[in-house]
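Listed after this line are the structures, all set down as structure tokens.
Please treat every number below as a calculation from the coordinates, not as lab data. Predicted model, so just to flag it, every value in this text is computed and none were measured. Cβ atoms are built from the backbone, for glycine too; each structure is taken alone.
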Structure P
Amino acid sequence: MKGVAIVGTKGGVGKTSLSHLLALGAAWKGTPAYLMHTDNREPIAVNGRPYMFYDARKPETLTTLIDAAINNDGLCIIDSGGNRPEFDKWIAGSVDLVLMPVIPDPEAVVLALEHMARLEGYGAKNVRLLLNQVSSNRQERERDFREYYSELPQDKIIGKVKKVAAVKRLREADKVKFPTPPSNVNNLSRSLYFLVKGVLDELEALEQPEKMTA
């Protein structure tokens, strides 16, 4: 079981949408996905989704769920937000990869850099940035990279997720059985899964020599 936390102190950067998108992409590729809702907001009602969704707002519930799933195959995704130092410390020592979405917004960039430094100060080894809501318009995209994303450490950026309006449906409650999302959402979910899986595979390969020499 691999653990991925999607975190950020700024609202609106896409943490919850990306968490559901990643879980969906994993499920479509046959990887069991367990999405842990730890945000203070009330979790949504899900019905028939191809991934598991848990209310893990209580730390003891999250710990129990993680311990139960640790020896299983699959991907555990932790949707986390807010400014919670104790939870950041837990994440720093408990997950394989920390993903921090960044949107083209000056405050989002500043807060992401501050949060990354804090997590690494707590001992997190694998904090990565994910550019989210990237415009499909070339001129707008180039402006965003020039004005905002250029301020980020480029070696920490693992990729980008383009802006797809229909993704917001994933964070809405299922009033009926979960309908098959539109093809652009499904394609984006698979792309995100492969992106994250590639990073996890690289990190695992880097850890092997360390384990052999330990």
Structure Q
Amino acid sequence: MAYQSPRGMGFGSIPPVVKNLLIINGLVFLAQFVFEGQGIRLEIWGALWGVGTGNFKVWQLITYQFMHGSMGHIFFNMLTLWMFGSTLENFWGSGRFLVFYIVCGVFAGIAQLIMQGNGVALGASGSIMGLMAAFAYLFPNTEMLFIFFPIPIKAKYMIPGFMALDLFGGIAPQMGDNVAHWAHLGGALTGLIIVIIWNKTNRQNFY
């Protein structure tokens, strides 16, 4: 998937919070791989375990956001973080962006616990969906492309489409589906609420 930044930033410049999130996620994924080779699963400590499993710890609402289950999982999450997060961090500033990212991830985890409390979840996808929801709200007419579908679609149509797929997946899960759909939706809803509040507050301060 690709897009043209509404602020003309492109992919060349990575702002500091996004850059550090990319590095941290990469290092944690490497640590998962190294420790697993020694027979130690960091996921037992850091993934988000359902309350009913007996493994839940409150810190997991933060740590699960930095752990991933496969190379493909982390690659697509980090690619999307780079794409949408860079624009949003430049738009909001680093402090506000970091708060937004972490809060979306926390409430994504809470949504997952409520809706699917006996499973286990890990990954940055809830935070990423929050970023995507905010991007669609702030830059709705930005045209986006799928790599294998060379027809541009505006963000205001494409990103709600992803959310609709998650809603369907959450309501009617398929056999073998290991996607945390409710975390995705929780992150997206949180992101949308936050960006609406911030946008309204900014307008009031301006006037």
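When relative contact order in percent (Cα under 8 Å, 6 or more apart) is computed for each of P, Q, which one produces 25?
Going label by label, the one that fits is Q.
For structures P, Q, which has the highest computed value of mean count of other Cβ atoms within 10 Å over residues 23-30?
Once mean count of other Cβ atoms within 10 Å over residues 23-30 is worked out for each structure, P has the highest.
Starting from the value -19500: which structure in P, Q was helix-only ellipticity at 222 nm (-39500 (n - 2.57) for each DSSP H run of 4 or more, over all residues; to 500) calculated from?
Source structure: Q.
Starting from the value 12.3: which structure in P, Q was Kirkwood radius over Cα pairs in Å, for residues 127-182 alone calculated from?
On the way: P: 13.4; Q: 12.3.
The read-out was computed on structure Q.
From P, Q, which structure was distance in nm of label points 7 Å out along Cα→Cβ at positions 103 and 119 = 1.8 calculated on?
Considering all the candidates, the number was obtained from P.
Right, next: Computing distance in nm of label points 7 Å out along Cα→Cβ at positions 79 and 111 gives 1.7 for which of P, Q?
Only structure P yields this read-out.
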